[in-house]
Each structure stands twice: as C-alpha cells, then as structure tokens.
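Asks: Take a look at the structures below.
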Structure P
Amino acid sequence: MTKDGSKEQELANRLLGFAVLVVRLVAALPRSEIGNLVRIQLLKCGTSPGANYEEARGAESRSDFIHKMGIVLKELKESRYWLSVIKEVPLLEEDQVHPVSKECEELIAIIAKSVFTAKRNRSTCS
C-alpha cells in the first residue's frame, strides 16, 4: 500500500532480521520447563510479523492492509512481552536479550505509525 517499494523492502528485511534474531535467541534458552514454554511462545510470535507483513504487502484493499498490519503489530507486542519474561526471570543475560528487545521496540513504533497513517488516510479518502 505504500508508494515507495524500497521502504517496503527495507521493512520486510528488518522483519526477517528480527525473526532471525528471535530464532537465535530462543536457541540459547535453557532446556527446562519454563525455557521450553518461552521458546515455543516467542518462536511463534517472533517469526510471524514478517510473514504477516508480506501478506499486508499484497492486501486487496486499504482495510485489508490495516487489518493485516494490525496483526503484525499484535505479534510484535506479544514478542515484547516474552522478551520481558526472559529478562525478568532471568533466563538469559541482559546483553543477549537487549538487541532483540531494541529491534522489537523500533519495529513496534514503525508498524504502529504505519497503521495510524493508513487509518488516517482511509478516513480522509471516504
């Protein structure tokens, strides 16, 4: 839905990079009951934003785009939660989690702004 394909691709690349960071981070989690639970939860929500973004890029309408981007945002926020659990327990050292958390926060800000802009533009087009 955006006009600049290079910005779309840059965001797609960042979301792919985030998924890779998540995969590497969960591989380092301890092999314990809680480690396994967090591993599964974070792996699911941390790898899905990129796939959902690809779906949003092929949206059939502005409403479809907004809906799919909302899913991207929801999954990133869930990832933020599980990253917080890892830090608070702690299951890993802060220096292992911080880069992933930082990228998650930046992606949340980007996606939230995109959803806000798309909603604003939808209301001005009506």
Structure Q
Amino acid sequence: MSPQMSFAFNHLSRKAAIYGELDDHGIVTFAVQAAPDSPIRGTELFRRMMLAFGDEARAIQGVWRKGTHPSINIDKVNELTGAGLPIEDAIHQTWTVTRAKKLGFTRAKILYQEGLAGSYTKIDVLIEK
C-alpha cells in the first residue's frame, strides 16, 4: 500500500535527515537520523514532519529494532527494563513517545515485542491522541 502522504527532509550538512509516511488510517511511521554534531536536532525534524501531516495524523507507530548500531528508543527500553521497570512503563520514557506527548499523542501501547527485560530486540508501539 502506498502512503497517503510522505515527508522528507535532508539537512544540507548531511548530518540530519527524516523520512515519514502517513497512511490512509492516519498512522505515521518514520525514520530520523541526526549526528551528535548536527546543526539541527532530531526533535526539530520530528516537529516539522508532524506539522506537515497536521490533523491527518491520528497515531504514530514506532518500529524499533536492535541492530549493530545504537537505537535510541530500544536502548532506553533495555536500560530501564534491565533496572526492573516494566516495559509498559519504560516505553513512556523513550525519545519517540516523549516527543509525541508534546504534540498531544499521550497513549502508548505495545503492539509487538521480542526479547526479555534488558535485552529486547524488537518492539512495535502505537502512540495515539
């Protein structure tokens, strides 16, 4: 299925980029990358994308995977669950969920997970208004 709308931004410095899609159910999926020395932060890229999608965005789906590189969301979940926090609580402290909350998306639930506390490898979340 092709997206209803897409958003892409690549900073001239080549140190930050975002690509997002909005499907016909109003669900946003995206990937963002911002180097530590980027002149623009990932938070600003996320904000710009969500502004572009406007009221058409009804939910954000996070698809978090643990690979060979750091993954800010799943790494945070693993840090917190490794210290004893339940995964249902840990997802609320991730980068994506905290940014989404600032835009009115306050309900986050786990759709899928693989792994154990402290070592999750796959987590899918849905963040809704």
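Asks: When helix-only ellipticity at 222 nm (-39500 (n - 2.57) for each DSSP H run of 4 or more, over all residues; to 500) is calculated, the result is -30500; to which of the structures P, Q does this value belong? Mind dumping the intermediate values first?
Replies: On the way: P: -30500; Q: -7500.
The read-out was computed on structure P.
Asks: State the single structure among P, Q that was used to calculate relative contact order in percent (Cα under 8 Å, 6 or more apart), giving 26. Kindly include the intermediate steps, with their values, before the conclusion.
Replies: Working: P: 26; Q: 20.
It must be structure P, since only it matches.
Asks: Now for a separate question. Work out Cα Rg over 2.2 N^0.38 Å for each of structures P, Q, then name the structure with the largest result. Display every interim value, and only then the final one.
Replies: Numbers: P: 1.13; Q: 1.04.
Once Cα Rg over 2.2 N^0.38 Å is worked out for each structure, P has the highest.
The numbers here are math on the coordinates, done by the rules we state, and not lab data. Note that the structure is a prediction, hence the values are computed from the model and not measured.
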